[in-house]
Structure 1
Amino acid sequence: MTTAPAPQPGIMGIDLYQGGASKIAGRDDVLKLSSNENPYGAPPSAVEAARVAAADMHLYPPTDHAPLRRAIAEVHDLDPERVICGVGSDEVIHWLCQAYAGPGDQVLHTEHGFLMYGISARAAGAAPVKVPERDRTVDVDALLDGVTDATKLVFIANPANPTGTLLNGQDVTRLADGLPDGCLLVLDGAYAEFADDFDGGLRLAETRANVVATRTFSKLYGLGGMRVGWAYGARDAIDVLNRIRGPFNLSNVALAAAEAAVRDRDFAAMTRDGNAAQRARLICGLRALGLGCDDSQANFVLARFADRATAEAADAHLQAAGIVVRHPVGYGFPAALRITVGDEAGTTRVLDALRAFAERDDDL
């Protein structure tokens with residue numbers, strides 16, 4: 001009997017990624033707040049662009065993504081030649097590890113960082129290394145102390161997931177400037193558009209050869225199902241990533257929807273304003289219930305409970321009320337629940353359910 005070849009080193013050390021739950025048995029009124037999706041849906045302009053583009057689904061898409069890259073560059077005042085587009089920012093993260101890390105190399109990320117950093121590092125044969133955070137915020141000194149001669153990539157999400165905390169621009173610059181030659185800083189800005197007066201590191205990526213900033217269309221623009229992301233960095237780094245990018249990695253439909261979405265500044269502003277208002281309501285309501293809650297700069301809030309048992313009981317109570325949130329055990333928060341910021345009705349429903357839980361359970 002023949003046997004299959006052994007997988008590359010590190011592959012079998014990868015734990016399968018678990019996305020946020022979306023269903024509750026026996027209910028058709030589920031409020032899904034587990035995946036940080038846009039409660040307002042996709043822009044109507046993007047939906048229409050996708051509908052029109054679907055008529056050409058028999059044709060191959062352009063390999064250079066030029067119209068979308070130009071649109072991104074115009075909206076963010078960037079050089080389109082330094083923009084690369086991927087199947088979500090996840091694919092860009094994977095390319096970065098594939099291109100710059102391998103056996104014997106290390107990839108640094110913070111203890112509560114996005115799970116894809118470790119997954120992509122192991123897939124490339126590199127070793128993911130966690131460094132501690134300080135008060136659920138990226139600790140620049142800890143990251144710099146964790147760098148060794150083997151460190152090739154440093155990943156931080158800013159704002160961070162699942163905490164929503166933000167590292168200020170001055171500290172991000174100090175981190176970039178403190179890294180040794182041959183080490184790349186990746187600024188994951190999946191939630192950057194929700195932060196106040198913050199560009200997600202795009203200007204830093206424009207002036208530093210060792211910085212790449214990533215973004216996604218899944219959050220602010222409501223295109224999670226389309227899977228479109230992008231990155232901005234030095235031309236040399238983008239050239240490297242383009243050499244391993246599949247030539248037809250994005251479909252005609254996804255490209256059309258993303259271009260329409262990024263140009264729809266009214267929709268983006270509406271989403272941003274709606275998120276800010278409901279995020280403030282949610283944080284205020286959680287704190288009124290005695291729950292620990294940082295000042296989130298994202299489109300979700302991390303509610304901290306007294307212990308894991310209480311968090312699990314609150315999660316069960318929310319599910320009984322038809323509400324699905326995320327219990328981020330895999331991110332190192334067994335005594336917390338990550339709650340996506342919904343629309344006004346959704347926020348009211350969450351707070352009402354948690355108040356009912358608090359009244360039933362005197363001690364949250």
Structure 2
Amino acid sequence: MRAFFKSSTILAAASWAAFIGGQAHADQASEGLARATEIVEQHRKAPQYKPAGEAFDIQAVAKGKKMLSIPNTSSNQFLKGIIAREIAVGKEIGLEVREWENQGQPSQWVQGIEYAIQNKFDIVDLISGVNPAVVEPQLQAAKDAGVKVFTSHFYDPSQPANKLLEGDLPVSFYGQGWLLGNWMIYKTGGNAHAIVVKSDEVPPTAPLVQGIRDALQKNCPKCTIQQEINVGITEWGTKIQPSVQSALISKPTANYVIPIYDSMSQFVVPAVELTGKSDTVKIATSNGTPFVLDFIRDGKVEMDIGESLDWIARSTIDGYMRKLAGLPMPKDIGVPYYIFDQSNVKTAGVPAEPNKGYGEDYVKGFRETWMVK
């Protein structure tokens with residue numbers, strides 16, 4: 001009898017411990033979901049303009065100046081959109097802006113910087129993906145020639161900029177990843193299992209993917225990244241679709257594909273459709289490129305973290321002109337993130353436009369900061 005009571009006590013204690021452990025796990029999951037929900041809701045609010053510094057006469061600084069913008073590849077519609085707005089904003093303030101068209105080959109980036117030196121440009125803008133480490137001899141040559149080379153929308157604030165640069169305007173790629181991870185937690189109720197599509201050759205990829213990992217670890221430990229697919233920039237058009245199709249077949253419990261740069265979505269969407277998983281596998285991404293916002297309206301992509309291309313262009317030019325004026329450069333590009341999904345995507349236009357959906361107060365704000373009448 002004594003043995004019976006002893007064993008019963010042990011079983012009861014074990015059951016109670018299991019109950020307490022299960023309850024603690026449930027509480028942890030519930031708290032993580034609540035945090036994820038709060039983070040998502042913060043980025044549903046209309047973005048607000050904040051000046052990057054004191055007001056200054058930007059037209060006086062820009063007068064007679066020339067800037068050459070070199071994207072990592074001219075096939076990237078996100079970057080094409082930014083440069084198109086840089087050209088337009090340049091016309092507003094008297095700054096001549098041109099794009100150096102290229103197909104993503106480092107030799108073409110070299111040629112672009114050499115062209116800027118030969119043609120006496122004042123500024124070279126290495127925009128989002130052109131790795132300064134690959135063109136260091138040209139950076140030194142530009143410096144010697146008095147051509148100021150900057151990067152914009154390239155480094156994460158955690159990454160030190162190349163010392164040969166005149167300056168840089170980083171963006172929180174980690175923050176994008178953090179928001180993507182929390183979005184999946186929020187939408188699945190804490191049951192996210194993702195396939196991540198990335199390009200490791202682009203330095204900001206590392207902090208962006210780390211942001212996704214950290215969000216899942218902190219707010220949903222049972223959520224998983226089931227596979228990471230690394231595809232070089234020049235191979236997006238040939239390798240993303242078949243790689244994602246294979247991953248979806250081999251990982252049948254996956255319920256998200258995360259192309260970390262939204263221009264990848266044009267190759268991810270058909271992969272999801274061709275595997276017949278459009279109902280069970282959702283796509284969330286970042287950048288806010290117009291054609292991807294159209295995908296949201298059509299039900300092919302669930303969410304895109306929007307960054308106004310016009311706002312990025314204005315912030316980039318603002319930062320560079322401040323440097324030329326002898327003013328402090330901003331610590332980052334200062335463009336807020338804004339979630340687009342089915343609930344608000346029509347505010348971006350039908351079809352979507354690069355500078356719609358973010359309100360218009362920021363345009364007025366920049367003009368006041370720049371003393372433009």
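For the reader, a short list of remarks on this structure follows.
- Structure from which -15500 was derived, helix-only ellipticity at 222 nm (-39500 (n - 2.57) for each DSSP H run of 4 or more, over all residues; to 500), options 1, 2: 2
- Which of 1, 2 leads on Cα Rg over 2.2 N^0.38 Å, largest value: 2
- Of the structures 1, 2, the one that 19 was derived from, the read-out being relative contact order in percent (Cα under 8 Å, 6 or more apart): 2
- For mean count of other Cβ atoms within 10 Å over residues 84-91 computed as 22.9, the structure of 1, 2 it came from: 1
- Taking distance in nm of label points 7 Å out along Cα→Cβ at positions 148 and 180 as the measure, the highest value among 1, 2 is held by 2.
- Origin of the value 4.3, where distance in nm of label points 7 Å out along Cα→Cβ at positions 60 and 260 was derived from one of 1, 2: 2
- For mean count of other Cβ atoms within 10 Å over residues 68-75 computed as 18.2, the structure of 1, 2 it came from: 1
- Given 5.4 for distance in nm of label points 7 Å out along Cα→Cβ at positions 164 and 276, calculated: source structure among 1, 2: 2
Since every read-out is calculated from the coordinates, none of them should be taken as a lab result. As the structure is a computational prediction, the values presented were derived from the model and not from experiment. Cβ atoms are built from the backbone, for glycine too; each structure is taken alone.
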